[in-house]
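Asker: Several structures are given next for inspection.
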Structure I
Amino acid sequence: MTNQSNNGAIRALGIDPGLGTLGYGVVSQLGNSLICESYGVIKTPPKLSLSQRLSCLYSELGTKAREFPPDMVAVEKLFFGRNVTTAEMVWQARGVVLLFAAQLGFEPYEIKPSEVKLAVCGYGNAEKGQVQGMVAHLLGLEKNPSPDDAADALAIAIAGLAMRNYDQNILKGY
């Protein structure tokens, strides 16, 4: 699945994985311009079984991809230390995202939080508010995007586009 009416634009689907709340952001780049096409969250009901919640994530991601066919997928690479149960659930949701990207024919850009901050703010230790403010600025939004999961997904999409641009320049020998 690719962006059929891209007019030369590259459309990125950024994903902030989570089992209960998964953030998504769709950003297109045409030249040096970034355009926010959509963002939000996919919530799964906690009363459903784990497999039903994962299936819900997969299905809803498919709906978003049909509405906004991506040219690339970027997903946050996660690091957890303390809460093993939370980490396990997020890793399972992330596995669904990786499967989803593979089913679309993409090898997703897996981006560390510090790399997202560096790409968006120019500083790998930026605070969440700084990242959200810069996302709003780069996308021409009147206010910071919310909720946090959706804002993070937009930042991940922007970072994915930056990484793709870098990769393309390397291939061209720049």
Structure II
Amino acid sequence: MTAGLTRSLAVKGIAMTLWPCPVGEPCITDVCAAVAQLRESGCDGVIAFGGGSVLDAAKAVALLVTNPDSTLAEMSETSVLQPRLPLIAIPTTAGTGSETTNVTVIIDAVSGRKQVLAHASLMPDVAILDAALTEGVPSHVTAMTGIDALTHAIEAYSALNATPFTDSLAIGRNRDDW
């Protein structure tokens, strides 16, 4: 699935290092391994190409690589951090919307608990949406991510701080899903 992206970068003379994100939600050990590989490679940016878990991992990697004295567990929404590496998000599934949020969810391998971090630096610089990228995704993944998108819309509609504007977006989102 990355062949087209790899070709496009090569045509433009852009060197790259591919880090295959493990299947499922990323854990902190996977993120730390990617940070080490990124530092070793000398890359000056991150392109996240995959589903929501890949995008979440890439956001954490892009931030941690420029903040070597920080850990995700120590970071908060108000942390003063060095700017992250440039980050382009290219989702291949439709579900979490991770390409347009400032949130990442990473599993703590020791406790098994999800670490959720929201920080302005986690918002990708660019999101590239290409519906054709979702066509090769297995049907069960499409179903799961579709249900995820539906759940997010229901959550937005039923939120305590919902507004008529957010309600209209949520209702429209649900209409699109069905």
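Read the figures in this text as sums done on the coordinates, not as results from a lab. Here the structure is a predicted model, which means the values were calculated and not measured. Cβ atoms are built from the backbone, for glycine too; each structure is taken alone.
Asker: Taking mean count of other Cβ atoms within 10 Å over residues 28-35 from the coordinates of each of I, II, which one would give 19.1?
Answerer: Source structure for this number: II.
Asker: A value of 30 was computed for relative contact order in percent (Cα under 8 Å, 6 or more apart); which of I, II is the source structure?
Answerer: Among I, II, the structure yielding 30 for relative contact order in percent (Cα under 8 Å, 6 or more apart) is I.
Asker: From which structure (I, II) was helix-only ellipticity at 222 nm (-39500 (n - 2.57) for each DSSP H run of 4 or more, over all residues; to 500) calculated, if the value obtained is -12500?
Answerer: II
Asker: Match the computed value -0.51, -0.70, -0.80 of log10 I(q)/I(0) by the Debye sum over Cα atoms at q = 0.12, 0.14, 0.15 Å⁻¹ to one of the structures I, II, and report its label.
Answerer: Answer for the origin of the read-out: I.
Asker: Quick check: 1.03 is what I get for Rg/Rh (Cα atoms, Kirkwood Rh), for residues 68-123 alone, calculated from one of I, II. Which structure matches?
Answerer: Here the read-out was taken from I.
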